[in-house]
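Scrolling down, you'll hit the structures one after another.
Computed from the coordinates by the stated procedures, all read-outs in this text should not be read as laboratory data. Predicted model, so just to flag it, every value in this text is computed and none were measured. Cβ atoms are built from the backbone, for glycine too; each structure is taken alone.
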Structure P
Amino acid sequence: MTVHFIGAGPGAADLITLRGQRILARAEVCLYAGSLVPRELLDECPAGARLVDTAQLNLDQITAELVRAHEAGQDVARLHSGDPSVFSAVAEQMRRLDAAGVPYEVVPGVPAFAAAAAALKRELTVPTVGQTVILTRIAKRATPMPEGEDLATLGRSGALLVLHLAAGYVDDVVEQLLPHYGADCPAAVVAMASRPDELVLRGTLADIAEQVKAAGVVRTAVIIVGRTLAAEQFRDSHLYSADRERPHEPCGA
């Protein structure tokens, strides 16, 4: 049988993909990432399915649950918040399953940064202003960052930065980015993106840290810093330009 790593999306239950929802509806076992996964999604599982909250489990215990279900001939839905491709700790689980000979697949989901951009009503890539987005975090108690991926280094690019797992260290973020982006650089923090208690903070590097602390935001949030957040005067993209030559074949031809 198969383990399905499913991106549950940023928080709203209806932002899971149809594929993920269909797998949930037939999965006999569901491992989910605690409070980061909306409880409504668990209602999609069939009656009698075994539901396992992994919030208090370590990697060995999670792997054991996955292997046990496989050996029992049961399909498993492994629900992760957001999208499994970033900051999900899926890679180490897949490595363990490879070693155990357990088949798996990955079902993408809506990532937190996309939900944050939607809440801000902003495109993160704007013509002539910014065409690069860097997804990163900072190292405190978590795994150290690789050499060359510290904020001081990444900040030299001037690209739009999206920081996960960093709201509790917003003072450090601002301190490291100020020399590269300037105090007037637009910044935003979106907490609980897409959920009923979603919180959106907008400002600049000069004031965003105080806003975050005043609001009491310490987790389940992304910090976004870059000029595209406030871009108003920019060139239209070439995609829909009247000067662009377009093929005349009907759609789908």
Structure Q
Amino acid sequence: MKTVAVFGAGPALGLSVARRFAAEGHRVALVARSQENLDALVAGLPGVETATFTADLLDRAQLVAAVEAITAHFGHIDVAVYSPNGLDHPPVGIFDVDGDALPHQLDLLLLAPIALTGLLLPGMRERGHGSLLFASGSSAIEPTPQLANVGIALAGMRNYLHNLNAAVAGDGVYVGVVPIGGLIRRSAVEALLASSAGATQFGDFTPDELRFEMLDPDDIADVFWDLHSRRDRPEAVVGGR
């Protein structure tokens, strides 16, 4: 039986991806910072062989420990899905981008994906199969001045993943990215925008710009499965203005 590991698992996309792959016979490993949140996700996966692992994806030692623990529990990871919510640091507009606005975004959206890939890719290449899937945002492709620091980091990740997809094409390993252009229902970002804190964190946006296209996480999970199963392209964009 194959195993999918969701890194940065949350109540929207992470849970939907776990359900989608579980429906195809995968066991599920969930990785997040809070055991309380992980327990809530497990409750949403009745009848699925699931294990949880706490780790901060920005802490390299914790990331290594999580991968080692999943491997010890399930044998190895067949599919890895990287989908953190990225809410710890606010987006910064293009006129305010400086050296202080980039480190967190680069770490979460570029350096951590590279680190995770370094942990999993050698084993996948040796076994001759595996998939590495990454959630992204449409600001990696389309100019979005209000999300400048996020877009810069996501564009770097997208470039890395497209190159990696081409490099491992003959190894039985697939690398794919899903740029998401909209607001995912039931997500932490949707909850934040509905709160008073959201007005502060997304203060550079006008009311019209905050009317994101609403996306169902189950539909996005189908896209992740489609990329994994078809392996015919490195990217599938969901939503967009």
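Work out the source of 1.15 here, i.e. which of P, Q gives that when Cα Rg over 2.2 N^0.38 Å is computed. This value belongs to structure P.
Out of P, Q, choose the structure whose coordinates give FRET efficiency 1/(1 + (r/R0)^6) of positions 57 and 233 (r between Cβ atoms, R0 = 35 Å, to 0.05) equal to 0.85 when calculated.
Details: P: 0.10; Q: 0.85.
Of the options listed, only Q reproduces it.
In this comparison of P, Q, the computed figure 0.98 for Rg/Rh (Cα atoms, Kirkwood Rh), for residues 105-184 alone is attributed to P.
Of the structures labelled P, Q, which one yields -13000 when helix-only ellipticity at 222 nm (-39500 (n - 2.57) for each DSSP H run of 4 or more, over all residues; to 500) is computed from its coordinates? Attributed to the structure labelled Q.
From which structure (P, Q) was distance in nm of label points 7 Å out along Cα→Cβ at positions 153 and 169 calculated, if the value obtained is 1.5?
Numbers: P: 1.5; Q: 3.0.
The read-out was computed on structure P.
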